[in-house]
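Any read-out appearing in this document is the output of simple, stated calculations on the displayed coordinates, not a laboratory observation. Just so you know, these numbers come straight off a predicted model, no measurement behind them. Cβ atoms are built from the backbone, for glycine too; each structure is taken alone.
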Structure 1
């Protein structure tokens, strides 16, 4: 009761009521409880020094742009030719689109100012209209339901598993006779059972768009993720394996989808003649006057940062995966940290670590977060009340049904970036800090 009194004192009576309410009758309660407890734990831990391992590098450190990209970006800034359609200039964006096609195997790639914009346009090109419903992962980032909302449609959220991927059984259960579209997200590069997902999609004649923001270079049975979809969208935002700050690509094999995507992005008149890889001129002429120009183009400055990173990705993937295995092996003996295994059918790119906290109460989860932060590693909890990967924060497109499996998973799943600039001793120390935070929480 003292703890409830403290919650009431700091957060008000309604928060105290939520804290003592039934987690089963109010699915939002568990993440709210953890958030409130964590805030109180911050008060308790102020001034408390950590004994044992501590970490002192920011986990948000992005991977650097290669010198080649810096040099090319500087040249462009000196020339002023940053627009992808600068007359008489071979566009870096057009070259990046060609490079993406060669790397992924798609016929066409369209550069956008963000992956979120690419997702929105992929929905438009697929024929999504206001009032339509789009099946989406309940565990993803806010940009995904935002793209559906932007297209005037409504997301229908499909439960995830404890391995952070779409649950095929719930996918099948959420399909109605009116369902036409599936937006499949590979959150943090985690891959669902693709054969089963696509079998369901074919059975119900669903048009599939893949959100591959985290999945460039990740393969299923040796094939780049996204290749089975009508369109797949990839990100070059700063936390991804290709870093241009912001940016994205829509990739497709379909002539009409590619032509429409270019026009939506901001190709007009005969500017398509400046593209390096493009559908036939007839495809542009058939759609350009009926397709609005949303001015979502990638700039050549962005593309100059992207290009030198595409062809080093496979080499960097090997490094990412070696480093991931190192930290996972170091955590393997801890009964309270579960790292879901990766299917042998997947060639991953593990630039971050996700763990499920096992055998911990809400109070202990909050304690763990506080102890990790005190030791210099403020790890993310997907279910935190302000985390944009928590579907409860998507109030512009709220869930129409309860999502107990996803709710349970995000309430105990942590997220840790593994920047490529960190060395092996950093990774070992990060593992030691996580283990120490568990011991701080659960005792030895």
Structure 2
């Protein structure tokens, strides 16, 4: 009883059954009333026809001819004088007909009128038509038709309606079964698909159902399955990467710590090993800090305190902070910024972005090259570029460089100490700023340009 197909089918059946029953009863009553009206109109017309004949030829032969003709028909005729005394009738007169003759008729129009139309409760339906021979001789033509004949007509009509109703209900049941099956079959497939998803099986393949709501739902489930499968694979890769990245410095730390503890080791070697342990612990600390920052961003627990910053002065501070490291590697660092350029940023987080990009530029550039920071207004936005003349990024790697733990040429990243988290953090931090976007342009062995765009907000 809990199946949606049964619920929908039952609901549709009763709704359509109620509507069709109402329409059937409305149509039936109208047809019956129309048929009775036709019978009464025909009876009235027959009486008026006899009246016309009587008025044209008022003879006993004519009256007998009318009575004989009606005796062979389904109707009865009674012709009376003005005092409603019977002159002639087509059949024997019963008590009900005598009761009609006893009623006062009053003033009658030329076309006559209907005396009785209650076909459900009376024995006869009846009409009366006056005739005028001359000013001294008048009378009435009474017409009668047994309601048994009318009831038989209505009974046949009811039988036809009953057959039509049975056929309609049968067709309705068949149609509802077909429609509910057509509707619920894709829903059942989607239900099974979601059950697979809940069990961790993301190999969902649903048929194309068109451009309606069911089609949209099917597409949404497939998209969800693909996204979940992507997240599952990313999680596996993330766990594999983080375990590898943590294991490497820990292996160095443990190995060199064991060596440094030897009593036979001289002082210079011990200091060298301790320096290696310190460097690896710094790498490990930086990685854990990056992971912690990413976790806070993922949980929306990352505070952004934006304020209007004089950007030329801000970049000058960054420049002075990074200049010694670039000079040590013999790389030229320059800053080009429009005067009076103000940006609405979190100064601490944006410094983290620029330092990360500059650190990458320094790591992956050779001596005697140039790295530049350029900032300007462009089409209502602020455009910031960090451009180097380093090794560059292969074209096939560009779409993935902002993914966590993704590294271009793993051996090169290992040589320069990259963990694959820096650019992921940069993108997340840029996205937290108003209208913030970051993209990269690069060619192998020609350098890389990271381009950040921000909304230009004014006080």
Structure 3
């Protein structure tokens, strides 16, 4: 039996020149490879960096699908099915939209991979692939080490991806993680994770967790075990990590260099409306907590969503100024996106405020960076233009140089200066070239994909 794994790309620009320069190894593919029995031949195509050899024989094609890559995934799946090759789709989007996904595939895998993947393989061998597989979410209880041999010869950033946990207890109304995991939190045995880290050569790691400090007790236990490994790492964490100085001590000592923090807004009304209640704990516009994090020399990548019902142009101006004052290494000024099955999506649908027929991810007129709903205090175009303008302002040469002069963090060492410079270069490029790209692709290997 031969299995083909595919990671789709986001889309293409009008001139056909857009390519993501910051591509990392897709961890899920290494997990699938590790879960697949040794008697199955496995081939992997990363559509972001290479051509898909779509005419090669395969018994099953498995495509991981996010909402932004759904159109591209469906295009690829349709081409394989024209060649009588079975296709299974899995990931966030098929889990949230299984009845849509099955229109483009022979099978849909709902939930995390670990629980039912072996059953999928056995069913294919028997010629009895089911339409739907319903998996229990969670991390493997066994010491499953992702098989990264699948990435050999491919050009990725020199950063290794690992994962300690999945899910989140919080209930933010816009978040697809909350709906996917139903506000539950799953984690891997620490000794299993340490074995995984030691099995791969990279010393710079990104923890692909939804919130690496969801449980302070577990995180402290993890960080203690990371200390002897002498690695450097980053992840995503909530701002309340700064309330626990023992946690911060261990985080720094274990090699942490920075965290992505979902601030979303600097205004209490917006935070309450989006149910980002953790950010409201001892709320002082994050001032004290950011001072603590800065004292530890940690980079902060600030993430913001604009377009909530209390947001105005003044709100966005305040967010931009806030990010400049605190000299974040990076800041995302994102148009609020209603992902399917989230509370936000359901609310906007009920209020008849969704654009693009409620399925922006498939609509031929949608372009990346545009608003997919009618905001309360902007027109859709005004919101999109305002967020794009904020990104451009944050990544001007003058802004990058001014933010660099932070001797506690950005200029703490030559290593810090190097990381700061590289990430700002990549993000500047991304801010310019990613805007307005078209989801999906017009062709692959000369094959027309015009859906």
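Given 60, 53, 37 as the derived value for Cα extents along the principal axes in Å, which of the supplied structures 1, 2, 3 does it correspond to? The read-out comes from structure 3. Looking at relative contact order in percent (Cα under 8 Å, 6 or more apart) over structures 1, 2, 3, structure 1 comes out largest. Assuming 0.45 is FRET efficiency 1/(1 + (r/R0)^6) of positions 145 and 329 (r between Cβ atoms, R0 = 30 Å, to 0.05) as calculated from a single structure, say which of 1, 2, 3 it is. Answer for the origin of the read-out: 3. For which of 1, 2, 3 does helix-only ellipticity at 222 nm (-39500 (n - 2.57) for each DSSP H run of 4 or more, over all residues; to 500), calculated from the coordinates, equal -20000? The value was obtained from structure 2.
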